[in-house]
Structure I
Amino acid sequence: MSRRFEFRVCQVQNARVTFVNGNWQGNRPPAADRVDDSLQTCSMEWDYLEGAGDDGWDFVGVAQGVGGDANTRILYLRRERD
């Protein structure tokens, strides 16, 4: 039987996980006029990854410098489906 996986694509900006599979991760809606305040409502990257690991997600890759911004990256996570 072949293994099946589900995936998460996580956008990280300034060490904060801002979007996962296109969904905003902050505690409040993002505000274009208050970007820094919006980012502060998102989990720190290492806290997010620790929680994801506890839920069975494995880190499988990263893309650095997304959109030409050295502080933005994409993390790729996967876990096996039951």
Structure II
Amino acid sequence: MKKEYDLSKMKLKKRGAVASPATKVQKTVRLDLDVLSWLVKESARRGIPYQTLINATLKEAMQTSGDGLKELVRKLVREELKKAS
């Protein structure tokens, strides 16, 4: 191992975006205490993190409720992403 390295000879690579469009978004959501308590208990029963249960439950609701709820969720997410950027 060298004592010093000449970094001026180092080749730099240009990289694309780190996050893909399919990544998850961190967002603060306020839940009623009884809802959160149920989610925590249910997630422990199923052996999965409660955030995963929330996501799965919302996805199921989107798919089974028809396009109305799906479009509402998409609209809300778009609005929140605009606010965040």
Structure III
Amino acid sequence: MLVTYVKHLKDLENIANSFDGVSKSYAVQAGREIRVIVESKDVSDDSAVVVSRDIARKVEESLTYPGQIKVTVIRETRAIEYAK
């Protein structure tokens, strides 16, 4: 049972990591949600929506699971400056 659970989480993360611009992905909430962090240089705000939709469709095609899985794409830009 535990092996199946871990395999499900790894499968979710591997699907998300297969897309361009994805730097990391995390399956959370017992595999009910996947959070995907993308590179802000490679993925625009508009294409982040497309990436989340594509990941959700690939999960639907590739895996069997009860209920639904939420796909969250996080795109962040940071600007840091120091005053001396």
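Bear in mind these aren't lab numbers, they're just calculated from the coordinates by the rules spelled out. None of the values given here were measured: they were computed from a predicted structure. Cβ atoms are built from the backbone, for glycine too; each structure is taken alone.
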For this session: Using the calculated result 25, 14, 11 for semi-axes √(5λ) of the Cα gyration tensor in Å, pick out the matching structure from I, II, III.
Result: I
Exercise. Who wins on distance in nm of label points 7 Å out along Cα→Cβ at positions 10 and 50 among I, II, III, i.e. which is largest?
Worked result: II
Seminar exercise, completed: Re helix-only ellipticity at 222 nm (-39500 (n - 2.57) for each DSSP H run of 4 or more, over all residues; to 500): value -5000 computed from one entry in I, II, III; matching entry is structure I
